[in-house]
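We did not get these values from a lab; they are worked out from the coordinates using the rules stated. Here the structure is a predicted model, which means the values were calculated and not measured. Cβ atoms are built from the backbone, for glycine too; each structure is taken alone.
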Structure 1
Amino acid sequence: MRARRGRAVCGDPSAPVELYYEDIGPRTAPAILLIMGVGAQLPMWPDGFCKLLVKRGFRVIRFDHRDVGLSTKMSGQRAEGSVVPRIGRYLLGRPSPVPYTLVDMAQDAKGLLDHLGVDAAHVVGASMGGMIAQIVAGMHPERVRSLGLLMTSSGKPLSALPSWRVIRLALNAPGKDAPRAAKVAVEMRNIAVINGPNFLPTDDQLRHRVETLTARSDYKQGGLRQFDAILGTGSLLRFTRRITAPTVVVHGSHDPMMRIRNGRNLARAIDGARFIVVDGMGHDLPEPVWRPVVDAVVENAASSPRTAQP
C-alpha cells in the first residue's frame with residue numbers, strides 16, 4: 001500500500017508539535033481522518049482496514065498523536081501529584097490540571113487537516129481517538145462531514161469502568177529492568193485481554209505486532225501523559241451535545257475496556273446518531289471485524305450531503 005508520508009506542524013504556535021502522518025489513496029477522493037487511542041501508533045489502524053476504505057473510494061489519513069510514534073514527544077512534562085485524585089475527579093466528570101488535554105489533541109487533528117489542505121473530512125475515532133473526534137466535531141462542525149465513533153465514550157459522570165481483568169493489567173506491569181522477552185510477553189498478554197476472547201490473533205501474530213511497534217517507537221511516558229489528557233479533560237458532553245454531523249457509534253459486544261453501556265449512552269447524547277453493535281468484537285480491530293466496521297462507517301459517510309466533494 002503506497003502512502004504519502006510527511007510531518008505537519010500543529011498546536012500552539014508558541015509550542016508547536018510535529019505530527020507524523022500517512023496519506024493513502026487519491027487526493028481527489030473524500031478524505032477520512034482516522035484518530036487512534038491512548039499510546040497507539042498509526043499502524044494500529046491496520047493496513048488491511050485502510051485498504052478497504054481506499055477500495056470504497058476514500059482518501060485515508062492516519063497519524064501519530066503527539067507523544068507517540070514518530071511525532072513530537074512532550075518530554076519532561078508531567079501532572080503534579082498522584083493520579084488517583086485525577087481519576088476520582090474524572091469519574092465525576094470534572095477536569096484536572098495536566099500538561100495537555102484532549103482539546104489540545106483535537107486542535108492537533110484540525111491542524112493536520114489544515115496542513116493537508118482538507119477543508120472537511122469524514123472523521124473516525126477509536127477509543128481515546130473517538131473522544132478527540134467528538135471534540136473536533138463539536139468545536140469545528142464545518143470541518144466534519146460525518147463522524148464514526150468506535151469503542152468510545154463521552155466520559156459522562158459515572159460512566160462504566162473497564163472490567164477488572166483490564167484494570168489488573170496496570171497493576172502487573174513489568175519493571176524497567178525486566179528482560180526484553182518478558183516485556184514482549186506482557187504486551188502480548190495485554191493485547192489479548194483487551195482484544196477479548198473472540199477473533200484473537202495467533203501468538204506469532206501478536207509477537208510480530210508488539211516487536212514491530214516497539215522497534216518503531218518505544219516511549220511509554222507518552223501513553224501515560226495521554227491518559228492524563230483524558231483525565232484532565234473531564235466529561236466531553238459539552239462538545240458531544242453540539243455535534244451536528246451524521247454520526248454512527250460502533251461498539252463491540254465483548255469490549256472489556258470500554259463497556260458497551262458507554263457506547264449506548266454516547267449515541268443517545270448525539271441527535272440522530274445510530275448505534276451499531278459488532279458481535280464478538282472487543283477493544284481492538286482484528287481482521288474479522290474490519291468489514292462490519294468499514295460498512296458502518298461508509299454507510300454513515302454516504303448520508304452526508306458533502307460526501308461527493310473532494
Structure 2
Amino acid sequence: MSTKNKRPLKTKLLFIVALLGVCFILIQFARPQIDSPPVKADFEAPAEVKNIITRACYDCHSNQTNLRWYDKVQPIYWQVAEHVKDGRKGLNFSNWKNMAPADQKAKLWEAVNQIAEGAMPIKSYTMVHTEAKVPASDLAILKAYLAVMVHSKPADTSKTNALDKQYQKWQKAKTAHTKLPVEPNGIAYIPDYKNWQVISTTERFDNGTMRVIFGNDIAIKAVKEHHINPWPNGTIFAKVAWDQLQDTAGNVKTGAFKQVEYMIKDDHKYASTKGWGFARFKTPKMVPYAAGNALFANECVNCHRPMSNNDFVFTMPVKH
C-alpha cells in the first residue's frame with residue numbers, strides 16, 4: 001500500500017476515535033436521577049446481621065445507595081440507576097418499619113432464600129463490587145436470624161379450627177365448581193392438577209405454610225428428559241399451599257387450604273412476562289387473586305426475575 005493510501009486510512013481512524021471520544025463525553029451528561037430520600041424507618045437487627053444486609057443489599061435496596069466512582073461513568077450509570085429503581089421497588093430496607101410484621105417476615109424470607117439460591121446479589125454486580133458477596137458463613141448467620149424471627153411453635157387453635165371448618169364444608173358440598181373462575185389475564189382455574197405428579201415441595205416458615213408443586217404431563221416428561229432450562233412450551237406447574245400444623249412433638253401436617261398458583265409456559269403468548277403465564281386462586285372458593293388487575297403477572301415475573309438463569313423457576317425438581 002502506498003504512503004498516499006495509508007494517510008487517508010489513518011485520518012479516518014483518528015476521526016472515528018475522536019468521534020467516539022466526543023460521544024463518550026456527551027453521554028456523561030445524560031444521567032437519570034438517583035434520589036436519596038431521608039431514612040426514617042430503617043431495618044433494625046443485631047449488628048452482625050445488619051452489617052451483612054447493609055454490605056450485600058443496601059446499594060440497590062435502600063435509600064442509602066453508595067455509588068463508587070466507576071458506578072458513575074456512563075453507560076454503566078444507566079444500568080446502576082435501573083438496578084436501584086427496580087431494587088427499591090421490590091424491597092426497600094429504608095422503609096422496613098413501615099411494613100406489617102408479616103410482610104417483614106415474608107420479605108426477609110424471600111431475601112435470604114434468593115441469596116441462598118445464588119440469585120442475589122446479582123452476579124454482574126458482585127463481579128465488580130466483590131465486597132457484596134455473601135459467603136456461606138454469612139448466609140448461616142442470616143438463616144439463623146430468620147429462624148429466630150419466625151420461630152416455629154405448635155399450631156394455635158385458630159389454624160386447627162380453620163381446618164375443621166373447611167373439612168365440614170367439603171363433606172357437605174354436593175357438586176364441584178360448575179363454572180371455573182378465571183383470572184383477568186384469561187387463565188382459568190385448572191382442577192385437574194390433583195391428578196398430576198409431584199415435582200417438589202417447599203416450606204414458607206415465615207408465614208406458617210407448606211407447599212407442594214405439581215407438574216402436568218409435559219413438565220414430568222421434561223424432568224425425565226432433563227429438558228428444564230428452558231422448560232418446553234405447554235409446561236404447567238401448580239403450587240398448592242396449606243397451613244402448616246405442628247404438634248407439641250414437632251410432627252408436621254397440612255392444615256387448611258390456602259391457595260393454588262399456576263405457571264404456564266408459552267414463550268409466544270406470554271412473551272411480555274418472560275414466557276410464563278401466572279395465575280393464583282385463593283381459599284376453597286378459588287377467588288382470583290388479581291380481580292380487576294390484568295397486569296398482576298408483572299408482579300409475579302418481577303419476583304422471579306432473579307432466577308432468569310433457571311428459566312425464571314425457583315423450585316427445581318427433586319432428584320431421584
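For mean count of other Cβ atoms within 10 Å over residues 123-130, which of the structures 1, 2 scores highest?
Working: 1: 27.8; 2: 12.8.
The structure with the largest value is 1.
Compare distance in nm of label points 7 Å out along Cα→Cβ at positions 51 and 163 across structures 1, 2 and report the one with the greatest value. List each step's numbers first, then the result.
Numbers: 1: 3.1; 2: 4.3.
Looking at the calculated values, the largest one is 2.
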When P(r) over Cα pairs in 10 Å bins from 0, in percent, for residues 259-298 alone is calculated, the result is 26, 53, 21, 0; to which of the structures 1, 2 does this value belong? 1
If Cα Rg over 2.2 N^0.38 Å is computed to be 0.93, which of 1, 2 is the source? 1
Matching task: 23 is the computed value of relative contact order in percent (Cα under 8 Å, 6 or more apart). Pick the structure from 1, 2. 1
Ranked by FRET efficiency 1/(1 + (r/R0)^6) of positions 43 and 91 (r between Cβ atoms, R0 = 35 Å, to 0.05), which of 1, 2 sits at the highest value? 2
Out of 1, 2, which structure matches 5.8 when distance in nm of label points 7 Å out along Cα→Cβ at positions 11 and 235 is calculated? 2
